[in-house]
1. Between structures 1, 2, where is relative contact order in percent (Cα under 8 Å, 6 or more apart) highest?
2. Matching task: 3, 15, 22, 21, 15, 12, 8, 3, 0 is the computed value of P(r) over Cα pairs in 10 Å bins from 0, in percent. Pick the structure from 1, 2.
3. If Cα extents along the principal axes in Å, for residues 274-401 alone computes to 35, 31, 27, which of 1, 2 did it come from?
4. Using mean count of other Cβ atoms within 10 Å over residues 218-225 as the calculated read-out, with 24.6 as its value, let me know the right label among 1, 2.
5. Once FRET efficiency 1/(1 + (r/R0)^6) of positions 194 and 362 (r between Cβ atoms, R0 = 35 Å, to 0.05) is calculated for every structure in 1, 2, which label goes with the largest value?
6. Taking distance in nm of label points 7 Å out along Cα→Cβ at positions 386 and 410 as the criterion, which structure among 1, 2 has the greatest value?
7. Taking helix-only ellipticity at 222 nm (-39500 (n - 2.57) for each DSSP H run of 4 or more, over all residues; to 500) from the coordinates of each of 1, 2, which one would give -500?
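Since every read-out is calculated from the coordinates, none of them should be taken as a lab result. In this text the structure is predicted, and so the values were computed from the model without any measurement. Cβ atoms are built from the backbone, for glycine too; each structure is taken alone.
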Structure 1
Amino acid sequence: MRKFIRMVAALLLLPSGTAYAQPLGGGGSGGFSCASSFVDGCPGAPVAAIQLPTILNHYATRPPWKVAGVDYAVGVPVGVVLKDPEAVGVIPSGATIDIRNHTITVTGANVTLDSFDFGLHNGYTVIVHAAGTTVKNSHFLVGANAGTLGTVLSSNSSCSDLTLFNNEFDGANIAVTPQEGTTISIFCSGTFTVQYNYFHNSGGDMIDISKSTTAEVDVIRYNLFKDIGVNTGHEDTIQWFNSTIGSGSVVRFNTVYQTVNKPGPGNGLLVELSEGSAATMTGLDSSNNTVISLAACSTCNWGVGFYAALGGVADHVSVRHNFIDPTGINLFTASPWFGNGQKPGAATSNLAHPMAMHDLTNMVSGAKVPVPSFSSPSARGYYVYPDLSGYTPSLSDIFAIVPSPTSGDITTGNTITFTLDMVRATWTVTGTPTISLSSGGTAYYSSGSGSNSLVFTYTVGAGQTATNLAVTSINLAGGTIKDSVGNAANLFGPLTTFAGLNVN
């Protein structure tokens with residue numbers, strides 16, 4: 001009887017009117033466990049039909065975490081009854097509906113739009129002009145009312161702290177104005193939170209985050225993006241332009257699944273960027289995403305990566321621990337890392353300074369994908385570093401190792417501290433990891449757990465000497481260093497030499 005009930009529930013019509021004969025998932029229900037060593041979003045997911053439950057089955061390897069849209073559902077939960085926005089009395093106080101222009105405008109603080117079918121009547125656009133708006137459990141469909149830009153949700157500079165939760169955004173494959181057309185257009189401050197949404201079939205860009213002049217923190221996680229930019233050149237899953245993006249921003253545990261050929265020239269599948277003369281980006285971490293590029297994309301630029309271009313600047317950005325099927329994107333660049341527009345004779349942009357790029361796994365082969373450099377470019381000649389300024393990124397979770405004192409002669413019995421400036425995440429340390437030094441001495445972990453600055457202390461022992469002291473290795477020594485979602489720290493370098501710091 002229980003099995004029969006689950007089968008009936010899985011056949012319920014979702015808001016788009018499509019019947020999904022798939023197993024239910026989310027929240028640990030539906031006959032599977034959310035148990036994982038990663039904080040991956042599965043336990044809090046909606047109970048709904050899983051969109052793509054089998055797409056990882058044939059790979060040599062797959063992500064060790066629970067994957068959005070594959071291991072658990074996203075989008076509108078099963079059982080939600082969607083309201084017609086034109087029905088009398090359903091629009092909450094603080095929002096107004098314009099039936100003639102098919103818009104709903106939010107001007108009051110802390111308004112929640114819950115369980116609406118905004119795809120009815122050839123499509124409604126929600127416009128946010130207030131603080132604390134939440135849009136959840138709702139269905140959006142690009143229709144004739146969306147015009148040439150295809151926008152169904154937008155905000156202006158009066159918006160702050162916007163949340164999108166458990167929604168479906170269907171672009172309906174409608175072509176839009178190149179470089180301007182976007183399903184979601186955000187011009188906010190505060191925190192922009194995007195969780196458990198199903199984004200698919202956009203004609204152009206899916207989410208544009210543009211022109212925020214005060215710091216915005218973007219938390220984009222546990223979402224499924226399927227077939228983005230299918231009818232318009234220059235398309236992006238997420239695009240930042242002339243925005244001020246603050247520390248604490250994450251793009252994490254999302255799934256991107258591209259099966260439809262893009263017309264090109266296209267941009268990234270999941271690429272963070274600081275683009276435009278007014279753009280700044282600090283402390284963004286893109287990690288634990290699953291990106292599948294099956295479609296031929298002969299003019300697309302990359303799969304995952306980063307760039308700062310057109311005068312934009314960025315610092316402390318990290319792209320790490322992601323899994324990819326690069327089949328389609330490799331047809332053009334031969335490396336899914338191609339993120340900052342580099343090619344001998346055609347360099348165009350910079351990395352963040354500092355920048356960390358590491359641990360990109362090719363699910364087809366099971367191997368790690370190296371970051372291509374000028375001395376070791378991709379098969380098609382593309383490379384990521386050095387960038388225009390000559391900067392080389394960190395290939396680990398360590399941006400820098402900073403000694404104190406920075407120079408001088410340190411004698412027996414005296415102490416040097418080394419601070420590991422880590423990727424902008426919260427790092428938890430167990431045990432007593434160590435740093436081996438060229439003097440023959442050892443620095444022992446002493447403090448910093450719960451932050452991104454880990455301190456090691458070295459007391460110079462008798463007979464230990466070194467001119468220009470250097471780090472020779474970093475060792476867990478039976479301990480652990482993990483970030484808040486479960487990634488073990490990549491401690492490969494930098495094996496730094498400290499000019500002018502001598503031990504004798």
Structure 2
Amino acid sequence: MEEIQQDLNVLIKRRFEELNELRRKGIEPYAYSFEVDSDSQRIKETFKEGENQNVKIAGRLIALRRMGKASFAHIQDNKGKIQIYLKQDEIGNAYDAFKLMDIGDIIGVEGFVFKTKTGEISVHVKSLTLLSKSLRPLPVPKETTDEKGNKIIHDQFSDIELRYRQRYVDLIVNPHIKNVFIKRSRIISSIRIFLDSKGYLEVETPVLQPLYGGAAARPFITHHNTLDTNLYLRIADELYLKRLIVGGFDGVYEISKDFRNEGMDRTHNPEFTMLELYVPYKDYEWMMLFVEEMFQKICTDVFGTLEFEYEGNKINFASPWKRISMVEAIKEKIGVDILNAGADDLKSAAREKKLEIKNWDNKPKLIDEIFSEGIQPDLIQPTFVVDYPVELSPLAKRHRSKSGLVERFEAYIGGRELCNAFSELNDPIDQKKRFEDQARMKAEGDEEAHEIDNDFIRALEYGMPPAAGLGIGIDRLVMLLTNQSSIRDVIFFPQMKPEGKTAGDGQSQ
């Protein structure tokens with residue numbers, strides 16, 4: 001490792017020397033602008049033999065082949081890469097400057113398009129401008145082709161933690177990674193277009209909140225000096241959005257960053273993106289059909305198909321999605337009736353099935369973990385799990401015909417939870433009692449239990465129409481549709497432990 005660092009230091013030193021030499025020659029190594037009128041993809045798609053096509057293109061040098069008074073190189077832009085050809089007697093002093101350039105430098109060139117003897121579409125350079133001198137050498141991946149013609153990338157920048165920490169380098173040397181994030185952006189755009197087309201209003205609610213709520217999670221805490229009070233980064237948007245339904249809006253949604261002070265793993269990052277939607281005069285039955293329609297629209301808009309592969313499983317988003325009862329699913333597979341069983345019965349059933357339960361504290365936590373460990377991994381095709389125990393859902397409306405349950409569903413796809421939805425609780429008396437039950441759980445040591453929000457209860461006392469609410473984890477949705485196994489692969493800059501420090505409790509790769 002020390003040897004590698006020494007080599008790196010030598011290369012960096014040489015680049016600084018080149019930088020100084022460029023400046024001595026009167027060449028500014030960090031330009032202000034460059035007019036671009038084409039890109040690598042467009043040049044290749046529009047090239048025609050015998051047609052005079054002049055272009056201005058900019059990109060990063062990713063390959064160099066100098067041959068005395070002529071050179072070939074490849075530059076990479078946002079659309080791909082393209083070869084350029086330079087001759088000393090045509091670009092004069094710029095060729096001397098080119099000799100001081102390295103892989104990683106960003107350049108702009110103007111010239112005409114031609115095809116080499118080997119058939120590669122290239123740009124014959126007539127003028128060259130250095131736009132940004134790279135002072136650190138890039139780890140350059142190598143590409144080979146197997147016997148079936150498949151391209152195989154041998155990535156020298158393969159340390160997972162380093163790739164997440166230095167995403168800017170990852171994107172340079174592994175340009176295919178960009179496709180995941182391009183798809184992410186298009187998925188979010190498709191969601192917005194779909195919801196706007198339904199007449200729902202996109203709104204913004206507070207990130208800093210005097211009281212956190214809307215989910216079972218631990219918050220991040222900060223302090224406001226002027227008010228001399230603690231504030232919390234929101235863990236969910238729900239309670240503020242429902243206040244807007246009380247105020248008379250006919251459907252509101254928010255695509256937002258939420259924050260939960262919890263462990264990190266393949267599906268959890270402390271900062272994550274959520275969609276929350278609330279529609280008055282609807283219930284969870286309506287919302288299930290709405291979710292099917294929205295997911296199918298996203299799939300066809302962005303990918304042109306309803307069929308996907310995720311971690312080796314073929315998944316089809318076509319309607320109708322399967323529906324199962326949480327109570328019946330656990331009774332059938334685990335052998336326990338969660339409505340009538342006590343905590344000890346649940347513990348015995350979990351031990352008998354050898355489930356890895358992390359939290360044995362109370363009945364709601366046990367039910368949640370028994371389901372997560374015993375049922376969830378088998379839910380590969382799109383499935384609505386419906387009708388949850390009241391204890392698990394302090395903000396959902398009691399089931400209209402099944403005692404002890406609420407009208408709630410979660411959608412599971414590929415063994416992962418993708419969304420959560422309710423017929424929303426709009427009875428202020430029942431809501432207050434649920435909050436009080438949560439407060440008792442909190443007093444008994446459940447750090448994720450819900451706080452009592454008296455202002456929200458007051459809002460319900462003014463009257464909230466019946467409504468359906470929905471929350472979708474955007475990061476997990478992107479993971480599913482782009483076949484990524486870790487949430488860190490769909491977040492540009494995932495949370496990392498500070499450089500030089502070891503991870504704290506709850507952190508895992």
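1. Values: 1: 8; 2: 12.
Top value of relative contact order in percent (Cα under 8 Å, 6 or more apart), among 1, 2, belongs to structure 2.
2. 2
3. Of the options listed, only 1 reproduces it.
4. Label of the originating structure: 1.
5. For this comparison of FRET efficiency 1/(1 + (r/R0)^6) of positions 194 and 362 (r between Cβ atoms, R0 = 35 Å, to 0.05), the top structure is 1.
6. Biggest value here belongs to 1.
7. For helix-only ellipticity at 222 nm (-39500 (n - 2.57) for each DSSP H run of 4 or more, over all residues; to 500), the value -500 is produced by structure 1.
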